[in-house]
Structure 1
């Protein structure tokens, strides 16, 4: 799906995603729970949740405008936090939308079975078992399947008929309730709100925790941001419109239910406790008669179905974004040919909904767990907004995001203690995600993240990173080559480059004018000239030390450099291997060794060969380097693995799969993979390297009594003049 062809949702469609998820489903399913917990003060609980949601919507709108990509909360976290934290956020948000979909599937089943029972009663057919748990479970599963099918067929997320229909129904309910309130005897409102706080402030807190999910849905607009046209304009508008419309419906409806929706002699909390799921329908029947009851049933069916589909839609896009960044398996990101639909992500999300329906089966528990998860994820969104604002250079205190984060966290902590089952569900899901990530997904996710940082100038800046590449330069003829390679290794945007030259102390203090000073001037001039040609602004350090190798170690440690680039034009020179090995053992940095002729330019390298040995020790560094080279222009990139001719067929197929997986993870552009059988691996590899423009070889840092440059590297150095980049990942 390309950037432009994938943007097929306008302002109306984006608003429909939010309205479909927010309006109706939560209030119809959880109003009874709220009134049972807080009595008439449930109105305050919903208003307080509305204030928290409004603060959160501001952070969502700002981040969606800055990062108009699919993934929503996960994408925001990925931009400003580490890949591990971003995975945790995405994992939680994916599950939160799944649990929200479960809530609405079960709510749909409750309203649909009640409607069916009432319709059958009209024709004098009594089916008492239709309200039993098993039929409702079957209906919830059927509703999930019904909502999933359109999402598998078209990218826009299904029709908007259910959303439009429920808005019409709610308008009729509000109009009828307003007429009933105007006709009510004087003093009705005062009597309905006395006592106002039957359960005290604790009741309001309980009601807020249970029902916060009723205002969830505007976040799904950000989750599909990569499919919205003119996103910087339409995404914030859709977020504000959908939340504002929900509050404009919810608060008046709650007021009408409290004042004219129950019998005067029956406290609202008692009526809610007796029939929490049917409270709204009974209230509508009181002020509109049987028509009101059926309007609520129709609104319930439409609301639950549209909210179910909206959450399935948003959750599948979160899973798709996770797979795209390799924090979930790559196959989850496959698009259905011709439709641009992440069908696998949709199907797996629907499967998760089915499993949770079978495991939970209770509307209140699903609402409590979902509210807790969304509160945690919304607090993370506020945190991301604060970090993005600070790292973008904005001034002033981020009051909205700070207050929103504190309120979300406070309510989440209360909810975790008040409903321990919800806390256990969240803990178990996070534990499962951590186990999955660190045992399976972490290597691929980190490689994708390394490539993204090398390609995106904003990546490191938004994460507050400013990695340093240290380049010792001892010869002016190698300055241009080293600066060019350093430019490729340097992280775009905030990455820093430090050029180091070490001058030996004068032999006689009374004669400070030495050849070393004259060389320093020439080297400094040549290095800066090469840097300016490549639009680099390096730092420069000229230090005095008797042993330049030890000085390099000192500077690398004190400056905390992330990558050390060393030029060794003569790998076979006496002492070169030993000193390089000593350097690698002492510096806590990635090390890159360049063997190239004088004034060689890395930008001229068209044919790049990457020999593979079956291990991924250097994958992170190699992915970063290859992505940097792809940033300039496409290259002909070949991954090659040499295997013995005696290798069994099954082992050969496994080697081919492993080589293909490594190339797919590390390459940032077109590539080819070759697995070659040869009885002379060294000779075969040497011949191939001699025919290319650049070879990138990984070298392992030796254990005791080991050798840094093995026989294969030394043979390549002896028999080829091809530039070599020898890379070694930090220990």
Structure 2
């Protein structure tokens, strides 16, 4: 019985016991109602709801996702808790998230341990709180704070929760002991004012206007995701309507969103990330010390990412000047974090202290994992790995951060190819969550398992890829950029393509990205590719811009013109370059609508992703989606390119076939989202929240 009842001196303890995080399944929901009924007995003075283990209640039970919700539903549970005639104290350790916080809000008092995290993350799954969360929260804390919590889904720690009034106390003694004592103290007090549904929210025109501004800003940042804006609307409703009307509207919107395409997409990517991060069969080794070679932008970011997780890091550069520049780059980054109040000066100093610099490879002799982040040429990589092979411990794992080079060729220059693996970070490495883990032909399963465990420990979202040019993400990006480039020749403009794709939800358009990263970077990459391995027409404009010195933002002009790093308008020379390329390749201009721009670019990435799965480079379609969502700015609420293509059904299949028969159809793989060799939903994730 996952809700255990125990009476301690006339205080009824209801222990939630559904490991590992005490999620609310039907059994827990029924058990809480039964416990509240028991609490009405004359021999009970108060009730304490507490979790077993390290968590209070971490929301709905994902094992019920995809199944029809069974009664009692969560709204019934929280109403029963709040209606109790005996005081109910929530004793919160660890996580009180989603439905867990809604349970706590229904309690009359809230006590939290110092490690507690409280939040309503439903919007991250395309939902909103569905059991009164949007109506009780603004009756307890400042409505603007409540709106931010429900829109972003970001949890609050115990100190912050106490400051905003979300909890009544932070425990100073063992949580259960203090909870029982607090329950005894409040047992004789009136519950007047303690039932949040009975309270009104003091509001003002200024607050309503501030909520409108917050919503406008949230909608802009959400890039088309619906739930955050709806959550703010419901907070405003709590200020302007009775509780019963607000909670009825909340439930209606919750049920509407639960069956929406966006919620399906967000649940898909949620499960896909969990699946991608699972072990690969080997036993992970211990990693205590880490080395990083290269203190440039990428190497410094990797060092920070590792140091932030508590690992001691040795950062290697060729000479003292380069090392000093790298350490200064790290110091400035931590200083910026302090200035922006993202971390305290004490935490920044502690993380900086984890990083030491050296110019001698002998400093890496005791490292368990060494990550190379040097120039992207085989000559440089070969030289570094030969040196590492000579100085590193025999058990040490040697990793390369290459974004497209052959891992097997790099491993072959060592006497330990089984110890070599790719760790492809995304820039800035201390911010971006995605980590492509590239398994070579001879990579030992234990090395792969260690890389996955290390990724999780450093807060990354790992995806395992096989060896090919560009692995998963950059190979898909090449297809995406190919269609964008061809669209220019066929009649679109850079700004039209970029706007169409950002309106779809991409973080940036492909031409704005090229300008930001440097058009010359892609040009250099193409110069070393085999003839016939890419479409020259698609990148003729890019290459011509580079030949004229237009490299993007860093030169003040690329596809766009820049002043002080800000876009000043289109580069007028692009039109002439496009016209010349169009004539050279015999392409006729035509009218191209927004639908075609989005469909061609996104479906090109999806088709390449399906081919990557068929080749075994990626294990499953979900892995491909995880990469493009977390590394390339694909809108999370659309689930990823393959999920988006699959949602298009027969229309998507017809589109793939049509583009494959077009003038540049040779670049479109024959992969079909309904191909029996590609399992779209290996876990059946057409999920629904069980609230």
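Every number in this text was worked out from the coordinates using simple rules, so none of it is lab data. Bear in mind the structure is a predicted one, so any value in this text is a computation, not a measurement. Cβ atoms are built from the backbone, for glycine too; each structure is taken alone.
A few notes on this one:
- Label whose coordinates, when helix-only ellipticity at 222 nm (-39500 (n - 2.57) for each DSSP H run of 4 or more, over all residues; to 500) is calculated, return -14500 (choices 1, 2): 2
- Origin of the derived value 16 (relative contact order in percent (Cα under 8 Å, 6 or more apart); candidates 1, 2): 1
- Comparing mean count of other Cβ atoms within 10 Å over residues 325-332 across structures 1, 2, the highest value is found for 1.
- A value of -0.55, -0.71, -1.07 for log10 I(q)/I(0) by the Debye sum over Cα atoms at q = 0.07, 0.08, 0.10 Å⁻¹, calculated from one of 1, 2, originates in structure 2.
- Value 0.80, calculated as FRET efficiency 1/(1 + (r/R0)^6) of positions 205 and 429 (r between Cβ atoms, R0 = 30 Å, to 0.05), assigned to which of 1, 2: 1
- At a computed 1.4 (distance in nm of label points 7 Å out along Cα→Cβ at positions 45 and 181), which of 1, 2: 2
- Comparison of 1, 2 - label where distance in nm of label points 7 Å out along Cα→Cβ at positions 277 and 549 is highest: 1
- Of the structures 1, 2, the one that 11.5 was derived from, the read-out being mean count of other Cβ atoms within 10 Å over residues 389-396: 1
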